[in-house]
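In what follows, structures are represented as structure tokens.
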Structure 1
Amino acid sequence: MNTHEHGMQTREDIFETLRTALVELFELEPERVSLGSNLYQDLEIDSIDAVDLIDHIKRKTGKKITAEDFKTVRTVNDVVEAVYRLVHPAA
């Protein structure tokens, strides 16, 4: 199963992957994680957690991701969009 070909193509896929990651990494209840959840306020993720999350996304996508890419990210949807842009660079 090649994760590069599969699993991170649509926003829905990215959200599912992200939600699973948040649940696994930070022991959050899945129902707490929605597109509108604020990572910092609602999910209580700190900057160290965010780095872990970025590392996890890097492994899942095989893309080079920098903290810069996530600097403006506040909500789960922001992360989905940031990952989506990485997976589908504008031509």
Structure 2
Amino acid sequence: MANHASAEKRNRQRITRTERNRTTKSALRTVLKKARAAVASGAADAPELVRAAQSELDVAAKKGVIPTNRASRVKGRIAAFASAKK
């Protein structure tokens, strides 16, 4: 339990930030899952979904939700997976 006003404020900020990050991460996981499934099944819209996933990774990295290197690594892996399935 927070004992100081500043600690109470930090707690409020933590809750707000956690909720914001949770929504961004959830959206990111969803778009990655859709892109991977589309590539695996050879769907016609797979390139569009891969680009959307890469864009979502960039947004998450820019917001600081995920590390920049992780975004880069996942982007490379999904691109390699997509090009191997062609």
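Laboratory data are not the source of any read-out in this text; all were calculated from the coordinates shown. Keep in mind the model is a prediction, meaning the values are calculated, not measured. Cβ atoms are built from the backbone, for glycine too; each structure is taken alone.
Out of 1, 2, which structure matches -15500 when helix-only ellipticity at 222 nm (-39500 (n - 2.57) for each DSSP H run of 4 or more, over all residues; to 500) is calculated?
Traced to structure 1.
Using P(r) over Cα pairs in 5 Å bins from 0, in percent as the calculated read-out, with 3, 14, 28, 28, 18, 7, 2, 0 as its value, let me know the right label among 1, 2. Show your work: numbers first, answer last.
On the way: 1: 3, 14, 28, 28, 18, 7, 2, 0; 2: 3, 15, 21, 17, 13, 9, 7, 5, 4, 3, 2, 1.
That value comes from structure 1.
Assign the value 37, calculated as relative contact order in percent (Cα under 8 Å, 6 or more apart), to the correct structure from 1, 2. Show your work: numbers first, answer last.
Working: 1: 37; 2: 26.
Derived from the structure labelled 1.
Taking FRET efficiency 1/(1 + (r/R0)^6) of positions 18 and 34 (r between Cβ atoms, R0 = 25 Å, to 0.05) from the coordinates of each of 1, 2, which one would give 1.00?
Working through the options, I get structure 1.
Looking at FRET efficiency 1/(1 + (r/R0)^6) of positions 26 and 66 (r between Cβ atoms, R0 = 25 Å, to 0.05), point out which structure of 1, 2 has the largest value.
Comparing 1, 2, the top value of FRET efficiency 1/(1 + (r/R0)^6) of positions 26 and 66 (r between Cβ atoms, R0 = 25 Å, to 0.05) belongs to 2.
Of the structures labelled 1, 2, one was used to calculate distance in nm of label points 7 Å out along Cα→Cβ at positions 10 and 50, giving 4.5. Name it.
For distance in nm of label points 7 Å out along Cα→Cβ at positions 10 and 50, the value 4.5 is produced by structure 2.
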